[in-house]
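Next up, some structures in structure tokens.
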Structure 1
Amino acid sequence: MLMPKPTGTVRQISTQISGYEEGKSKFPIYDSHPLGLAEYWYPVMWSRELRPRKGVGLTLLGREVAFFRDGGKAYAMENRCPHRGVHMHPAPCDFPGTRTCPYHGWVFDLKTGALRAALTDGPDSPVVEKGNVKIRTYPVEERNGLIWVFLGDGAPPPVEDDMPDEWLEPNAVVTGRITERAGDWRHGAENGYDEGHVKYLHRRGVWTFWRRAPAWGWSAPRISEDGKALTRDLVDIGFGAEFPGLGQWPKKNWWRWRPGARGIRFRLPCMLRVQYRLWEHYEWYIPTKQGYHRYVQFICRRAGPLGRLWHRIKYALYIRPFFHNQFNNQDAWMVENMTTPPEILYRPDRAMQSLRQYIDDNARGVVAEEDRRERYPRQQPKET
């Protein structure tokens, strides 16, 4: 049985999402950021979607942002004209390097956001001569066919600092799907890193039809060897057993033989990385408005020209419909249905708790650099 399709409507909008009751949180930073962490680069749209002379408006981290392309370069600014507050993303281009508010003809510089002219007030407009009217602009970069934006107040680090290392290799190919989802971004991240649901929820579907999944298991948190991400090491695992008074679960199916994912990591601000045999799967849960997020999911593979071509074909015909659509729509239905607090946790939730703690310990722009800490060890446990 497959799960219902996501409805696009969230059941709960709340600032705090963890804990046994409202008002009591073990993770004060995590539970006070329903609109995410601003001091990071985010991949928000495909480069091909941003065309010359046609802006795109997105809501990101609670801010309305307008994107434009001019002279081959991408730009971003606040999606609001300071005159009467109308959207800027439909703005026409009357002069190179600028966009004109479609309401009264105020012309803004794409690079600086400064008001260059108020066309309907003449070339000697006093509001222009003041020199203090501008729209806030945001740093933008393009990598791997994607537009990355930095919405923070501090100086942006190099965009490569917030990109997966594999994406920086010259033979990397990135494919993926970008959608808008109901549900808190933190519920999305917790679902992605959650250790129990894969073993039950995802048993149903084309993507996992051939895969032999464990029935239960839990892990111990660890910091990745490069210090960039939270990961975990298996402590206990089982593939089936007799449950007292109930019977055997799960039933043995001869056709389930393929192994599944081979490792998982979470990296700030909200990036999930899942290792497969030949490629990596990535997810970002980018808050839009409170209770909703932009769900971006990608596959990255390194290969030669023919291998990259084959990957694109395989992605279009198999990975996208059955993994990035059907499989992850099972998650989407759960994420939009979560209502916490209150919550009662069990052993596999140690993974989710470690994600919350990791954000509280290391959130850039919230936790001072000298106060950040590695609460969990880097080394893998020794086998006995």
Structure 2
Amino acid sequence: MFWKNGIFCSALVGFIWGGFWQIIFTVLSILTLGLTLSLELLPFIISSILIALIFIFLNKKINIRKHVSMILLTVSLIYISTIGDPYNRDYNNFFVIFILVTITSTFIWLSIYFSLKNISAKNLTRHQTEKFYLNFLWGLGLISLILITIIPFYLMVMTSLKNQQSLILNPLDLSLDFSNGFQNLFNSYIELFTSYNFHIYLSNSFLISVITVIITLMFSIPGAYALARLRFSGKKWFSGSVILIYLIPSIVLVIPLYAVFSQLGLRNSLIGLIIVYPATTIPVALYMLRGYFSTLSSELDDAAIMDGLSRFQIITKIAMPLSKPALVSVALYVFMIAWNEFLFAFMFLDDPHLFTLSRGVITLNSSEVPQQHLMAGAVIATIPVMIIFIYLEKFLISGLSSGSVKG
């Protein structure tokens, strides 16, 4: 069958990667450099297929010199097939176009290399065929997912650094103008903190998120331990109903809570949010921690009880240290929920000095506020969570093994 042939696989790889990277880098160049480029797919696809066919017959042991040679060969084939005009535009700035073609060729070659490095020109076995197509689809899907995640954030950042005049003239031109200095480049961010009280929104969101994490962990840790270790009547029913509470949509709760909090005087206050947020996060935290505590060896509890420790001491001195990765994961998840929550903040808060960050960003979605301010507000709301996640990543990926008895 032809799809098991190494030559067909190489042609397929060259066809897909050539078109894929040409589309990606052409669109990015139009947005970031302000160039008017033509999407010339055929020359790049043909050049990529030829490179893939050449590689399939070569020795797979390729060093750095051969990698550079193959990249230059890809560039040469693209220029030859387009008669020296890769984007069908007569540009005076040859150097910019050459750099763009070189970057595109580099990604095309590396994608071809990693897709075909274990493939020969002969017919593949069933195992080799399945492995090739699975790895190829996995790599294509992973890169597509990364681009789908990064490109919107990139466009958001670049738009926040533009000025109103340039956005009106050409909304698709996201190239940056450094001629007016860095202060004008970050003018949108400066105005958000000086004119739109974003420092207050940040403080309110951080305060509420941290308090929500503390309250959630205070209740969920002993509760999850009790569900995982203790025996009591109704345990199975209670354990199953915990997650059902979390599945109740917030929109169902917001109207009765609005009425109750209005009568209690808690509606236009941060205390109201501090009450509501833990109520929505404790069930899922209980569910997550219960599963982790269940993996800890029960012999640890027995040994601790024989040593005279109370249940509270077992939780604080044994269960919590062994469950640090799970606690960090739950804390980060709860923090993100409280940081990004919008519905309750939108319904409960009227005073701008009490707005959370998500509530404050929505005030920028107005025809009276420049678009770059809205994008800058979205960036400000995103960056803190990203920094916290990057810092706590070492805890999330380490110590994930379940508890065990140490001698």
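Odds and ends about this structure:
- Which of 1, 2 leads on distance in nm of label points 7 Å out along Cα→Cβ at positions 147 and 227, largest value: 2
- P(r) over Cα pairs in 10 Å bins from 0, in percent derived as 4, 16, 18, 18, 19, 16, 7, 1, 0 - corresponding label from 1, 2: 2
- Structures 1, 2 were compared on relative contact order in percent (Cα under 8 Å, 6 or more apart), and the highest value belongs to 1.
- When FRET efficiency 1/(1 + (r/R0)^6) of positions 11 and 283 (r between Cβ atoms, R0 = 35 Å, to 0.05) is computed across structures 1, 2, the figure 0.95 traces back to 1.
- Answer label among 1, 2 for the case where distance in nm of label points 7 Å out along Cα→Cβ at positions 155 and 347, calculated from the coordinates, equals 4.9: 1
- Entry that produces -3500 once helix-only ellipticity at 222 nm (-39500 (n - 2.57) for each DSSP H run of 4 or more, over all residues; to 500) is calculated, selected from 1, 2: 1
Quick note: the coordinates plus some simple rules give every number you see, no bench work behind them. Note that this is a predicted model, so its numbers are computed, not measured. Cβ atoms are built from the backbone, for glycine too; each structure is taken alone.
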